[in-house]
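**Student:** I've put the structures underneath this note.
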Structure I
Amino acid sequence: MYNIELKAAKSGYDRETCWVQARSGLIPGNPGRIVMTMQKLSLSGSDVFLAINEMRSDDCGNSWCGPYEHNDTLGKRTGLDGIDTLPCDFTPKWHAQTKKLLGTGHVASYHDDKLVTTPYPRKSVYSVYNDSTNSWSSWSTVDMPDDDIFFNCGAGSAQRLDCDDGTILLPVYTKAKNAECYKVTVVQCAFNGEILSYITHGDFLGCDNGRGLYEPSIVFFGGRYLLTMRNDSHGYISESFDKLHWSKPKQWQFDNGVDLGNYNTQQHWVVGGEKLYLVYTRCCAWNDHIFRHRAPLFMAEVDVKTLSIKRNTERIVVPERGARLGNFQPMQVNNNESWVVVAEWMQNDNKGFGAEGAKYCEQFGSNNTIWIAKLKWS
């Protein structure tokens with residue numbers, strides 16, 4: 001059982017940009033420091049991001065300072081070919097062995113402030129936080145094997161898993177230069193407190209639907225590893241007992257055999273009260289006005305025997321107010337509390353980009369609030 005305490009960390013925007021990709025990491029202490037990263041999105045286009053910012057809380061999210069921009073270390077870089085690259089889909093998480101807050105994501109590429117959609121190389125990004133100076137290291141990328149399958153490879157929005165020996169299981173999605181569909185693999189990495197480096201990778205998981213499988217998240221529960229993955233038509237689930245060899249992905253369903261209804265949107269894991277939960281969005285009877293039905297955020301218990309969702313446990317953890325909530329992140333604070341962090345994304349692509357789409361979202365009450373759903377386990 002759990003109670004939900006919903007708090008707003010920040011609200012308000014200028015109808016030209018809005019805060020997106022809000023995700024938080026905990027630096028342990030008494031009570032510890034929580035660092036929330038986010039970045040501005042230009043409302044005039046698709047996935048046109050600006051430099052990563054941060055907010056900080058030293059009282060478990062009751063008050064916040066910031067946001068502070070980190071343009072020098074987490075901002076845009078221009079290459080010799082005139083293509084700008086920028087870290088995005090960034091997720092901070094504490095790495096216990098090195099006692100470092102490590103953020104991971106991937107790069108987006110732009111030309112004339114427009115997202116590059118033609119085949120262009122992509123890599124996974126990482127940066128390390130210095131809590132003494134409240135700064136992030138200049139972003140670096142993970143060196144992958146010289147293989148065409150890793151031409152377009154990123155850990156964007158991934159929920160990683162840190163192992164007891166300090167190695168990191170970083171799920172990524174990738175495709176060759178001329179491939180149409182993404183495939184997911186789990187990359188085992190080493191991290192020495194400064195450099196995140198490739199060790200090996202596991203099976204490639206794919207499907208024939210739409211753009212394949214992407215935006216994966218991993219968890220270890222009940223003696224096995226589980227991957228949840230985004231697809232244009234369905235959410236998918238796969239399992240492994242050795243973290244590198246995986247079962248054939250299957251579509252997420254409720255325990256009554258009905259499709260979960262999640263599509264073209266990420267899902268993530270929460271562990272609490274000795275149970276495993278999935279947080280997700282889905283199509284239902286009353287959210288057709290939301291782009292890709294990306295709100296509200298639902299959470300339900302996973303039946304770990306059948307790898308299905310227990311329908312009668314579903315609850316809304318962040319309500320729908322006209323804006324999409326598809327890009328979110330869970331974080332464990334301690335054994336008694338977990339968070340789900342999300343920013344109201346003030347675009348509705350069905351109504352066009354820019355202020356008009358934002359105003360449409362506002363009609364239902366949204367104002368670019370960054371929500372923290374505190375899950376209190378009992």
Structure II
Amino acid sequence: MAPEPSSRALRLLVNGLHAKTGGGLTYLRNMLPLLAAADGVELHLCLHDGQVGLSEDAMDGVTVHRLSFKSGFWRLPIAEQVHVPRLARRIGADVTFSPANYGPILAPGSVILLRNALGVAFVEKRPLKMAYWALVTIGTALSLLACRRAIAVSEFARRSAGVIPWSRDRIAVIHHGVSATFSPGPGERDGFLLAVSDLYVQKNIDNLILALARLRDARPDIMLKIAGRPVDRDYEDSLRRLVRHLGLEGHVRFLGSVSEGELLELYRRCAVFVFPSTVETFGNPLVEAMACGAPIASSNAAAMPEVLGEAALFFDPASIDDMAAALARLLDDAELCRELGCKAAVRARQFSWQRTAEATLSVIREAARP
């Protein structure tokens with residue numbers, strides 16, 4: 001007679017050590033409450049004792065473990081190889097889920113999330129940053145070889161991992177969702193352009209500023225608002241120097257980090273949402289802008305066409321002329337903006353954090369099987 005299956009809940013440890021800014025934090029804020037509410041799941045989360053950014057609402061039903069070790073640019077990926085497996089074994093975790101390209105190789109039931117664009121290594125020119133992305137690439141390769149399952153946030157992300165010896169059949173593609181908070185607003189749109197992203201070199205904000213300069217003479221009141229944390233300070237400094245050099249001080253506003261409520265109003269009020277990134281595996285701001293019915297001008301590179309479908313006007317991110325032409329077309333064509341905004345709001349319904357959580361749990365349960 002076959003033994004009865006165990007009634008013990010699946011003990012899931014989420015390795016949140018890499019969730020510090022941008023998409024990593026957005027992912028945990030939305031996924032943790034859904035994972036914690038799932039039947040048959042006992043949810044644990046490990047964070048560094050210096051991490052901030054997650055609200056108490058996201059922690060409800062989650063057992064949080066604070067790890068204490070010297071963190072830093074190089075220390076974190078090394079320290080997690082020791083501390084996370086030790087914690088996982090102490091609590092008896094069935095699965096260790098690392099929502100980052102790499103995780104602790106010796107952790108039980110390892111599942112990783114392919115969300116970092118390894119192609120950034122080809123965009124960067126600074127030696128230290130190049131070394132960092134080389135480390136990410138090596139860590140991703142080793143983690144793919146060691147983990148039981150992997151999740152890619154887009155088909156582009158899965159293809160990008162194809163250079164690594166790994167069976168594509170064991171990588172599930174699960175798109176991110178979008179919060180119900182983001183929805184079309186009742187008011188009229190203003191005349192400004194909006195870009196939303198933390199400031200990194202791959203976000204291609206420099207080319208966007210150069211495209212803005214091409215539009216200024218015909219549109220002397222043009223305004224670009226950039227919402228996002230200046231994570232790469234050197235890159236932020238270079239952008240501010242470029243703005244000064246082009247005489248665009250009255251046309252570009254760096255808003256820094258903004259609240260969700262402020263971001264919602266920006267999406268609802270902007271004339272055009274522009275996404276100039278050169279390397280992206282998904283792009284949470286894209287689905288947020290779509291959900292708010294914003295007219296979108298986007299780079300035609302990486303995962304952007306996959307996420308947007310027909311709900312955007314695309315341009316070549318390497319061509320300042322092409323970018324400027326796309327923006328000019330939208331600023332001059334109210335009917336096209338209305339059409340794209342409607343398509344965007346409809347397409348956004350395909351993205352749901354609930355569906356993302358359900359599909360992710362399915363992969364995690366498979367990884368928990370002996």
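Read-outs throughout are calculated quantities, based only on the coordinates presented, and are distinct from any laboratory measurement. Just so we're clear, the structure is a prediction, and the values are computed from it rather than from any experiment. Cβ atoms are built from the backbone, for glycine too; each structure is taken alone.
**Student:** Could you figure out which one of I, II the value 78, 44, 37 for Cα extents along the principal axes in Å was computed from?
**Tutor:** It was calculated from structure II.
**Student:** Match the computed value -13000 of helix-only ellipticity at 222 nm (-39500 (n - 2.57) for each DSSP H run of 4 or more, over all residues; to 500) to one of the structures I, II, and report its label.
**Tutor:** Structure II accounts for this read-out.
**Student:** Of the structures I, II, report the one carrying the highest value of distance in nm of label points 7 Å out along Cα→Cβ at positions 72 and 136.
**Tutor:** II
**Student:** Sticking with this structure for a sec: Compare distance in nm of label points 7 Å out along Cα→Cβ at positions 48 and 160 across structures I, II and report the one with the greatest value.
**Tutor:** That would be structure I.
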